[in-house]
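Chemist: Next up, some structures in structure tokens.
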Structure I
Amino acid sequence: MADAVPGPDGQLRCPWGISPPEYVAYHDQEWGRPLRGDQAIYERLCLEAFQSGLSWLTILRKRENFRAAFAGFDPAAVAKFGDDDVQRLLADAGIIRNRAKINATIANARAALDLPGGLSDLVWKYAGEPGPAPVTSAGIPAQTPASAALSKELRGHGFTFTGPVTAYATMQACGIVNDHLAACYVRPALDAAGGPR
């Protein structure tokens, strides 16, 4: 079954999820597991936007700093951020100090609060019919028609830094799609739980 590889405990995993320990924990405990709730989805969307052009490991290692800097990713709190907060964030070495991404995080909090049904419902409506499990990493797309449609809808509501690739990464992170490889030991548990495939 192609490129699933043994991790530190001998279990077959997606190749990116075997090392370092932060990747193992994220792969095993979070990625692809269904996640709901506006605050949780908002956090993943923001972190995926910050990751753009960087290593996901950088984001994982700074995740607690991001949470502290952005009020636990509470959209109502972040929506109130002003110029002083932007300056504070630009001076915070614990996060990625990118003005455009910081401004997008604040704008996206405001946009999330204006969504009639909430962010979680909007994102989850793009969960489609389960497809076949990818056998190799090459079978995992960077974006899909569903992520392009989600991106378009988010942008229509005033979100920024939410292109189709970021939208798809968010869908993967929140378990809206399950891109664990067919031979990955995590996949059967998610399939048995009736999660997306």
Structure II
Amino acid sequence: MTLKLGLTGSIATGKSTVLQAFADLGIPTFSSDDAVHELYRGAAVAPVEAAFPGVAVEGVIDREKLSRHLVGHPARLKQLEAIVHPLVRAGIKRFLAEAEARGEPIAVVDIPLLFENGVDWGLDAVIVTVVDEAEQRRRALARPGMTVDKLEAILARQLPQAEKVRRATYIIDTSASIAATRHEVAQLVDKLRAEPQASP
């Protein structure tokens, strides 16, 4: 059976870097963010445009236009999540079933709000990425379009890093270089492959 690993962590704590490191080691990976990008070009376009008229441009959801609809309107964000999250969950379920069918020893799913959204994902273990909070803010604020207010709003929706660490099965600290992070991932993969639960 496939060892199903969830990957999560607060904004700007290195989830994408860690997910890519797993992929480069030949581990099947699923990115929820990438899935949303695909949905905004496909299955989610019609229902999102119906709920937020004017956000679809040439058959694709314009994320900037959508963001303007959501700013300062938490209820509208919940409306969007009610459309998109079930589609992402279906994609995750399909990905894990396919990994199982292929006999993959390990599969990793990146779910930014894994703890927050209260869904039972059917995972065997959870990896949490962490970083020093000052570095987290520096990274986040360096992103295009990010502002202090926007960052505070995102952080308000996420569990504190300390609570995520408390719930984690494995922790990857991305405070050092990307090379160091990739080495940490490789060590974890070696450990998982050597342990019996990699083939429960």
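Taken together, the values in this text are just the output of simple stated rules run on the coordinates, not laboratory data. Because the structure is predicted, anything quoted here is derived from the model rather than measured. Cβ atoms are built from the backbone, for glycine too; each structure is taken alone.
Chemist: Quick one: P(r) over Cα pairs in 10 Å bins from 0, in percent came out at 8, 32, 36, 20, 4, 0 when computed from one of I, II, so which one is it?
Modeler: II
Chemist: Name the one structure among I, II that distance in nm of label points 7 Å out along Cα→Cβ at positions 101 and 165 of 4.1 was derived from. Mind showing how you got there, number by number?
Modeler: On the way: I: 1.3; II: 4.1.
Among I, II, the structure yielding 4.1 for distance in nm of label points 7 Å out along Cα→Cβ at positions 101 and 165 is II.
Chemist: Work out the source of 0.60 here, i.e. which of I, II gives that when FRET efficiency 1/(1 + (r/R0)^6) of positions 29 and 61 (r between Cβ atoms, R0 = 25 Å, to 0.05) is computed.
Modeler: II
Chemist: I have 3.8 for distance in nm of label points 7 Å out along Cα→Cβ at positions 21 and 157, calculated from one of the structures I, II. Which structure is it?
Modeler: Numbers: I: 3.8; II: 2.7.
Going through each structure in turn, the value belongs to I.
Chemist: For FRET efficiency 1/(1 + (r/R0)^6) of positions 69 and 133 (r between Cβ atoms, R0 = 30 Å, to 0.05), find whichever of I, II sits highest and give me its label.
Modeler: II
Chemist: Please compute relative contact order in percent (Cα under 8 Å, 6 or more apart) for structures I, II and give me the label with the greatest value.
Modeler: Going through I, II one by one, relative contact order in percent (Cα under 8 Å, 6 or more apart) peaks for structure II.
Chemist: 18.1 is what came out when mean count of other Cβ atoms within 10 Å over residues 13-20 was calculated for one structure; which of I, II is it?
Modeler: I
Chemist: Mean count of other Cβ atoms within 10 Å over residues 5-12 computed as 13.9: which structure among I, II?
Modeler: Comparing all candidates, it corresponds to I.
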